[in-house]
Structure P
Amino acid sequence: MSSSVAHPQSDTGRRRWRLVGPGVVAAATGVGAGDLVATLVAGGEYGYALLWAGVLGTVLKISLAEAVGRYHLATGSTVFAGWRSLGSWTTVYFACYVVVWGFVYGAAAMTSSALPLAALFEGLDLRTWAVLSGLVGLAFVWFGRYGVFEKVMTACVGVMFVTVVGLAVLVVPDVPALLGGLRPRLPEGSALYTLGLVGGVGGTITMAAYGYWINAKGWRDASWMRVMRWDNRVAYLTTGLFVLAMLVVGAELLHAGGIALASGDRGLLDLDAVLRERFGPVVSTLFLVGFFATAFSSLLGVWHGVSLVVADFVANLRRPMGQEAAERVAGGGAERSWPFRAYLLWLTFPPMGLLFLDRPFALVVAYGVLGAFFMPFLAGTLLWLLNGSRTPAEHRSGPVSNVALTLAALLFVVLCADQVRELLA
């Protein structure tokens, strides 16, 4: 349960900054090592030309997360209860998605957290560090409470900020070129890559978890709407700043030097080698610490946030349709419930088997296809829920929100189709 007990109408000025929290958690979770690599590669390939795409992506994510938070506060319900009201197809899709996605993501998150640790400490191999990362994340979320979780995630964002923004300052950005990157244009061969940059940074199932985090904070009704919107903007402006900083690093270090990175999280180890050669071991070591903060905060956020969504999923299945709003499942008791802890175990132990095996082809395809459909699913269902009778009239989406959600839905449909095509090719 949150310690934020003051009435939201009194939360102005300095107090508003003290209330910020769920958005910081969402930013720390949504920006993983893979997102940093994608942004680095964008800067390395096209310099500052795709900066506008990162800005557009930030605006769309603000709109999506605001829509999730608004639904929770306006209806007194949860986003999964809303999905369930749309028909049984949402329950079937989510059940398949969360099982397969969690199995594969668990292995990926543990490996991502282990990469900088293995580079910093050579006594243990990558798999051992991955297992330890998963076990530490499990123990922290299992025994912790939301308040402590939020403080740790905020500390991780602080480390990320110092590392990522510090690197951008260190490489000395070309300010005229940076400002020129705000003009929308598509370099040759960059169309789908640009769509991926718009849609990729900070966009996962953790956007749905944002509503559960604001409830865990103690924000339970429409009187917290203004505070939630402030919190959400801070979160995604922080995400946008990370995008800007990594584009600067990619443009100045990689594009200018003609350097290519390995794909996936390992690309950050390539960047570490570049930093070590150019700036020395101190900067390289600080970067690896920031790399770990980025990867491990994503692990913690998924372990906590998606487990809350799953706890709500199970609670909804156990009560009759139409009674979804009768019980709030977000924080408090949910963090001690058996569905929450069962999904924590699912994220941790079965994926450890994938650390010692090549991922089966069919599992990779299923993971990719189900994951590709999630963001179109989220944007489309939010449009449906926030423009109908399920949401009180005064909190339904207006023209600006509807345009943003529609653009996001169309973008994610295109990205989904392209990803499915690549997976099945």
Structure Q
Amino acid sequence: MKDLTYRLPQRRELTTALPGPKSRELSARREAAVTAAVSPGLPGWVVDADGGVLLDADGNSFIDFASGIAVTSVGASNAKVAEAVAEAASHFTHTSFMVSPYESYVAVAEKLNEITPGDHAKKSVLLNSGAEAVENAVKIARSYTGKNAVLVFDNSYHGRTNLTMAMTAKNKPYKTGFGPLASEVYRAPMSYPLRDGLSGAEAAARSIRAIEQQVGAENLACLVIEPIQGEGGFIEPAAGFLPALSQWCTENNVVFVADEIQAGLCRTGSWFACDQEGVVPDLVTTAKGIAGGMPLSAVTGRSEIMDAPVVGGLGGTYGGNPVACAAAIAAISEMEEHDLAARALEIEAIIREVFEPLNGQDTVAEIRGRGAMVALELVDAEGHPNAALTAKVAAECKAQGILLLTCGMDGNVIRLLPPLVISEELLRDGLNVLVKSINANS
């Protein structure tokens, strides 16, 4: 895998016990000033980042297998993104596109209309966060169809607003104590090949039967699905599942919404995870990797659907902020210039090579995912989800200078989301530590 140009040394290096003294001081300040409901996972406070490393206040250099939850795909301090942000901010930081427009908003919309699946006429609206994008996709679908019900799937994650909490499957920590939640949200079975053993066609038939029996197509505005689930466990549905659902939506005047917030923008080896099976959604939601770390999200879709809301019905004070738009243009340009979709596939090949000794290991039920979105599902001797082992392995990796995340409804999945610009040497170093920890605890 070709190395890129980096500003910081791309190596794992611990110079203090973790957390170091400066990080401990900062943690004390956090505990006094910040709500306990926000709890960082890294034992160091980041002061610099580049490529695949995070540098903390005490000089410790961590391997970043999280990318700010799939955000810093082009790196956390990509030079072109930083230059674009500085240039945009030097002119104006905000006007609100709804009040006084600017070209960069239109340029981002044009690019999204170009790269999202399908060659039909498209339009976009720019927003701030992934949850806001999902919520607006639902608003647009309801306006277009005149129907109210929303269909989501087992294990799904769509956000933390009131509506998207209702759409998210996992209770703790996302929903508990925050009700009552939005109504008219229904849930269908997700294709989960490891656990259900169904083909894509069989799983889709099961889901469609549940939708027709429990909701009714005549009531359903939209079906919202992550082509590869994120927080739910990096679950990749069986081949044929997504196309069958998309076809059913088309036949029943239901808007098919692909939540590509985590899987999109080259993460899985193509612009969007839907591209793998040629699925063309009616609406696509994007966020996370879209702007190199700046807050930006979007809904992109068929022009006739996007134009359904009344004039003034979509928007927001900060949606499509000019500095974030400049960052997005630069980030997408970097994805194109360095062919980060192809690089994601190279990352996957290395991950699977290093993980080869884990195949057949009793504690590893499955290695799954695509591109730089790969997961390990860990189980105990009886094959039951093993959250304790997962937490122990994650903690050991952090103690050795590797930041990685866990996920899954049962808390037994280790997920890998390295920056797409990570160096091969750094990637292999982190993966080898992870494999050794699993072997040592199995």
Structure R
Amino acid sequence: MTSNGFPAPGRLPQERRIVTEIPGPRSRELQERRLTAVAPGVGSVLPVYVTDADGGVVVDADGNSLIDFGSGIAVTGVGNANPRVAARVAEQAGRFTHTCFMVAPYESYVAVCENLNRITPGDHEKRSILVNSGAEAVENAVKIARYATGRPAVVVFDHGYHGRTLLTMTLTAKNMPYKHGFGPYAPEVYRAPLAYPYRWPTGPDGCGPEAAAQVVDQITKQIGPSNVAAVLIEPILGEGGFIEPAPGFLPAIAEFCRSNGILFIADEVQTGFARTGDMFACEHEGIVPDLVATAKGIAGGLPLAAVTGRADIMDKVHGGGLGGTYGGNPLACEAALAVLEEIEEGKLTRRAARIGEIMLPRLRALAERYPAVGDVRGRGAMLAIELVRPGTKDPDPELTARVARRCHERGLLVLTAGTYGNVLRFLPPFVIPEDLLNEGLDILEESFAD
């Protein structure tokens, strides 16, 4: 560890190194192979082909070392190829790689569930199940909610993203690219307004209570609370643009759910496991969900996801009603146990909060210099800027794409997001060294100056 609390350099030099244009000749060669082998419906943010990654850097096939502000979309918070994770996975791979927990169980699955029951919000008795992806976790949470309540309807929100399966695609708000042409969609899904402070018609003051009142009114008039199994929301909306609902909105919705026998499901797929400076984002306003869906950062890059919920809810589902062939794969379970040790022993929630302390002032200074930066938002190591046409709040996705491209050319991996495609989002790994973090911010400023 360095004196500022950030990790010392790891296996790879923690430095940006540009030796070719980006993408370089080897990556372009691999891209040509891809075009004849991979379906074009699978996109990539940046066509550089990765050969190594560690800490805060990603190395491509041409030897360029890029600063990582993406973490594989909030997956590798503890660092890519984290030594503890890699060692646990390798050891497990030498013993057995699969039995299917539903056929012949193993201890690591139980241990992961025990840990999830311990660390998720609330001190009530809990149960967990393990699956493979965030979409699968959300879909199972909805299944459980419908089974436990005997009700059909699910309420979701504008700008929300929950996955790409039939049900989770239906739950997702954005048409292109997630839903376009893939209908018809699943029934009994209803969409409500979100307390989006930057775009709320009357402004950010009062946005939380006003939006919550609209949601309650809409559910009451259009659906009927007694028909609603669950309300599902991301505590900070991810693909929708890292939108942090206005203060008071989530507590008001949670209270309405409690008063009407509706289950509150927190989709913590992108926000969980220390990403926002809390272990889970819903802790920020003291929300205790009935069910929590987790994935992404849970296993350091291996496919694993989970649903954790109140024991009285989870215990209602009949035996055999939940599961899957690969859910809770033993390699992924060992990775998850290692990730939890890294987060807790390394105090990575504090480190994520520290990343926010470094980045937010610089992003706000950027907004002061450039009128195109309409909003700066987020918490911890989950931050974003929304770009608009100066003097308006009209989204500017073209400028967003240009800035992202300039960052990529300079060796900074950044991601875009947002319903309007006009948000730059930043998800650095918690273990990124501070000097590398600041260099990435320098590149962002240079890209705006262009």
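Every number in this text was worked out from the coordinates using simple rules, so none of it is lab data. In this text, all values refer to a predicted model and were calculated from it rather than measured experimentally. Cβ atoms are built from the backbone, for glycine too; each structure is taken alone.
Points worth noting:
- Of the structures P, Q, R, the one that 4.2 was derived from, the read-out being distance in nm of label points 7 Å out along Cα→Cβ at positions 117 and 229: P
- Structure with the greatest value (metric Cα Rg over 2.2 N^0.38 Å, for residues 285-332 alone, set P, Q, R): P
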